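Okay, got some structures for you below.
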Structure P
Amino acid sequence: MRPHKRSMRESLEFGAVWLLLRLLGALPRPVARALATGVTRGLLRFLPKLRKTALFNLRLAFPEWSEAQRRAVVGKMARQLGWMAVEFARFPRLTPENIEQLVLLDGQENYLAGRSRGKGVLVLTGHLGAWELSSFAHARFGFPLHFMARPLDNPRVDALVNRYRGLSGNRPIFKNESARATLKILREAGTIGILADQNTMPEEGVFVDFFGTPACTTAGIARVALHTGAAVVPGYACWDASIRKYRLRFEPPLELLRTGDPERDIRENTARFAKVLEGIIRRHPDQWVWVHARWKTRPPGEPPLYPFLR
């Protein structure tokens, strides 16, 4: 694409995102949620590959379910994504004084137990519930962190998104600086949040079981934890209808397997991390992002699983 056309497209994208954030942030929450839910459900209708991917993934993960159950989960997932967009847009309104009106902190003793080891904390999480809100809210509770971030294609949108993320004191770690920055933060007993539920290229991951099917999964968390001794603490924020709030839950730190065989240790610990995330998703299936082609990368010699994505 020619530079002037790229610049024009980026400006239009930035304007649309800026306007949407301002609109969702200004409207009353119930109205903003209804609007955002309508947009996300509309996108699933106009982008059929996303809906196909979600239903395919649900058939793979829950073969015992009916199609009606799977369609219902896709609809609830779309609602949850819309709601998260609203919470993201309202980040400027969230303060240490009002965060408890939206988020209940649950299992904080588990996070503190990991931090007390003095070697830093790796928060194991995924694209579940309101993942953007989880780290933001924890910072508003007084515990800011660094988060792994993949830069967006549009640099102006990327800067805008990271400005919102950073309003609570959180800071990004970009891929080109991740190794050095990660080690420095953990040496200083800091905290890093890592989304570990997406498809990974073979050179960056290992194949482990995920919902009964091998999935290429990032090996970075296991490598770093084994090298540094950092605590691995599962954390996630899901909507709890019983209390009408998001429940920001931390599970107990995971004990690492150390056999003396580095490759086995990486594979076995990565498999355990994937199993933990699977368990959380099974408890909250309507709050995971099923539109992602999680099983796209296949072991050598295996055919593709997503024929409609070729």
Structure Q
Amino acid sequence: MSLQPLFWLAARGRFVLLTGLAAGIGIPPLARAMEPAIVPLIATLLFLAAIRIGPKAARPRPAEVPRYLLLALAFQTAMPLAALAVLAAVGWDGTTIGIGVVLMLAAGPVMGGPGLAILAGADPVPVLRHLVIGTALLPVTALPVFWFLPVFEDNAATIVAGAKLLAIIVLAGGAGFALRAALPRLASPDAIRANDGLSALAMGLVVIGLTSAVGPAALSGEAMFWLVLVATFVLNFGTQLLVFAGFRAAGAGDAAAGMGLSAGNRNMALFLGALPPETASDLLLFIGLYQVPMFLTPLVMIRLYRMRAAPP
């Protein structure tokens, strides 16, 4: 079997993503048909990322572990709880936008983060390390957020949601690491390029399902569409800029760009398998519109992130 089609997809990853985005928005029946495949495709992306990374590279150096643990807690627990407190104070904690903001900040790094970093001119290494630890800790860091978020009926539902999240991560990620360990040839350059092509295809397909609510909302002309769109742009790029500026001022050097990109681009879709079905359905517009700034990141942020080595 020729790997050339996968190599072709890997070389055109940005355009595959934009094609999926356009198809999801422009062809609502196709997007609705893809909705049931969202969670399996997200698990597939985690599986492919684990194969590409491999169990050896996934383990950060011992000296790095405390730093990335603190980053995961700060990004995935402290930030969403702080946002939830502010939203609750103004009565927005139970709204779709409020829940979307909190879940975005509670989510781990997007599976395609290292690839986005390369396309955006950022160092992919810190993004990769953060991806591994942030995803591994997600069932733990998300529990306090689930506990206070007004979408679960009781504490038992919160624990069940955390267990579902853990199952997806352990099964998909563990299977990927096991396969990579069993088949060392998956680390070859051709295998990595083929993996990148499969990942681009999976991301292109999942974004079709994630944008199922976008096309109808755009055609409806309702103000909510524009309000959510503005909120996603402000949240994504605002978070990237704030974290990038903070890390750069702290002397993080090349890591500042990667941390900014990781902080702003999160894998919200992974929560769809843990949330109550009605909440997941309500969030599809927010999650779908969030894909727009995410996939525009390489085009919008590349000039800034290429300045990462400059002194603050």
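Read-outs throughout are calculated quantities, based only on the coordinates presented, and are distinct from any laboratory measurement. These numbers were taken from a predicted model, which means no experiment stands behind them. Cβ atoms are built from the backbone, for glycine too; each structure is taken alone.
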Quiz prompt | At a computed 23, 38, 32, 7, 0 (P(r) over Cα pairs in 10 Å bins from 0, in percent, for residues 160-207 alone), which of P, Q | solution = Q
Quiz item: Here helix-only ellipticity at 222 nm (-39500 (n - 2.57) for each DSSP H run of 4 or more, over all residues; to 500) has been calculated and equals -24000, so which of P, Q was it run on?
Solution: Q
Self-check item: For distance in nm of label points 7 Å out along Cα→Cβ at positions 48 and 280 computed as 3.5, the structure of P, Q it came from
Solution: P
Practice problem: Assuming 143 is volume of the Cα convex hull per residue in Å³, for residues 120-295 alone as calculated from a single structure, say which of P, Q it is. | Solution: Q
Exercise. Output the label of whichever structure in P, Q has the greatest value of mean count of other Cβ atoms within 10 Å over residues 200-207.
Key: Q
Practice problem: For distance in nm of label points 7 Å out along Cα→Cβ at positions 96 and 224, find whichever of P, Q sits highest and give me its label. | Solution: P
Quiz prompt | Structure (P, Q) behind the derived value 14.6 of mean count of other Cβ atoms within 10 Å over residues 64-71 | solution = Q
Self-check item: log10 I(q)/I(0) by the Debye sum over Cα atoms at q = 0.10, 0.11, 0.13 Å⁻¹ from the coordinates reads -0.59, -0.72, -1.03; which among P, Q
Solution: P
Quiz item: The value 16.5 for mean count of other Cβ atoms within 10 Å over residues 8-15 was derived from one model only; which of P, Q is it?
Solution: Q
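Comparing relative contact order in percent (Cα under 8 Å, 6 or more apart) across structures P, Q, which is largest?
Largest one: structure Q.
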Self-check item: Structure with the greatest value (metric mean count of other Cβ atoms within 10 Å over residues 16-23, set P, Q)
Solution: Q
